[in-house]
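Take a look at the structures below.
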Structure I
Amino acid sequence: MKYKALILDLDDTTVVHGLKSLPSKRVSEAIAKAKERIHVCVATARPKKEALPIFEHLELSGLCIINNGTQIYDPVKRTIIYEKVLDVAVVPAIYERCKRRGIEALVYDGVKDVPYRQGNMPKEVLSVYMPQVPKDQVEDLFKELSMLPGVQVHKLMAWDKTYLALDVTHKEVSKLHGIIEVARILKIGTEEIIGVGDGYNDFPLLLACGLKIAMGNAVPELKAIADFIAPSVDDDGVATVIEKFVLSK
């Protein structure tokens, strides 16, 4: 199979987890070479503001799925070309379920995360983000939120790894939905895409792609569905993927 696109998760895949992290020299150079042969795209839970430094560092031209699939960003035109908003009517119910557990819930309005305030709702809500959910509460809260109408709940690695995070979006939002839209725009089949990730929210990413790759540092459940296990992010696993599946073909 000659693949036509490579779609990369960012944190703990392309970069070591951290807001100020940039790809290593080896990964950056490998991506530069890959861009000459195939579309190099990103699928990340990060919003645009937090992902942009990496896009610019890599000089990406491939479409970028951001904020877990609520938006697609074109780094050439520097504009959002697709987005799917959450029904604002469900936000108070999400907030109440978090409040009962003492868990912070932030509303993402397409530009920034803001604390939810009753009676002060943004005109558009793309997601409701819980940045720090105690690990012993994640599954119960995940199930409770999943019962709300019209939503999709995503489990994420938190910035503070003593916690996990949850993100609630429109029911038709995920990295899988984003990849299907990107494939449509690029006029390629999803089976012609290599997907690389490490976390819980990368299940949809891998499931959407023809070649499923999990990082060496990926959660065990993701490794279980992968076609190939790459070296860890600390060992420049993305560069190995590019060398093996893109540059050697």
Structure II
Amino acid sequence: MFDKSAIRAVTFDCYGTLIDWEAGIRAYVAALLERKTPPRDQGEAPRPTVTPEAWVEAWERIQFDMLRPYKPYREILIASLEATQRHFGLECFADDGPGLVRSLAEWRPFPDTVASLRRLARRHRIAIVSNIDRDLLAQTVAHLAAPFTALITAEDAQAYKPDTAPLALARDRLGLPPSSILHAGFGWRYDLAPARALGMRTCFVNRSGGPIPGGDQPDVIVPSLASLADLLAGQDLSSKS
């Protein structure tokens, strides 16, 4: 039974839960995929046809395999972009990877993020636990305009989720028993499993409305951050939706 009155803090995955990372990365990648190639009479083979959706799907698998051993996330972004281009047989230039890193500062929150965070912060401490570098998260936090108690990065923990180290660091910095912390994220593998392993309560933010993965279920399933804010504010919503 989920007791929302016991929740004293809410921790969040950032990219994909608060920030629309898919829109951000797809916009960047779409521009790469639309680049013109030299004429065939210059000896260039035709470029493979790849959609942004297919590119991002492959990139997710590739970058996941790069998370261990720990290295700065900007290095992973650059290396994973280059590896994904090679995977599809696409041309890659020296600034493509660094350009992706720079674009991250422009990735925007989902429409309900800022207002929902501020509502939640009236009753609960809020924090971010993100697979990223400190300086890159600082660029994003400027878009969120919310009073975070703590910002925990993979750089701080020297490990990436689904390793439990970043979430354990968040628990320790908040100074609360894990059962009083609700961790909210869209990443079943990255976030919810390790949070549950530490004894935290878990919330699946299912913005896409996709099927619920099998296995251990989260304590709360919501379609948006606004719905989570409603739930914890005491409005009459089901904890499983």
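Every number in this text was worked out from the coordinates using simple rules, so none of it is lab data. Just so it is clear, the structure is predicted and the values come from calculations on it, not from any experiment. Cβ atoms are built from the backbone, for glycine too; each structure is taken alone.
Which structure, out of I, II, was semi-axes √(5λ) of the Cα gyration tensor in Å, for residues 105-216 alone calculated from, if the result is 20, 18, 15?
Corresponding structure: II.
Can you tell which of I, II yields 0.96 when Rg/Rh (Cα atoms, Kirkwood Rh) is derived from it?
I
For distance in nm of label points 7 Å out along Cα→Cβ at positions 9 and 89, which of I, II scores largest?
Comparing I, II, the top value of distance in nm of label points 7 Å out along Cα→Cβ at positions 9 and 89 belongs to II.
When semi-axes √(5λ) of the Cα gyration tensor in Å, for residues 65-160 alone is computed for each of I, II, which one produces 30, 16, 10?
Label of the originating structure: II.
If distance in nm of label points 7 Å out along Cα→Cβ at positions 49 and 137 computes to 4.2, which of I, II did it come from?
This figure was derived from II.
helix-only ellipticity at 222 nm (-39500 (n - 2.57) for each DSSP H run of 4 or more, over all residues; to 500) was computed and gave -11500; which structure, I, II, did it come from?
II
Out of I, II, which one gives 13.9 for Kirkwood radius over Cα pairs in Å, for residues 73-128 alone as computed from the coordinates?
Working: I: 12.4; II: 13.9.
Considering all the candidates, the number was obtained from II.
Where does the value 10.2, 33 come from, among I, II, when Rg and Dmax of the Cα atoms in Å, for residues 169-208 alone is the thing being computed?
II
For which of I, II does Cα Rg over 2.2 N^0.38 Å, for residues 1-80 alone, calculated from the coordinates, equal 1.65?
Clearly, the read-out refers to II.
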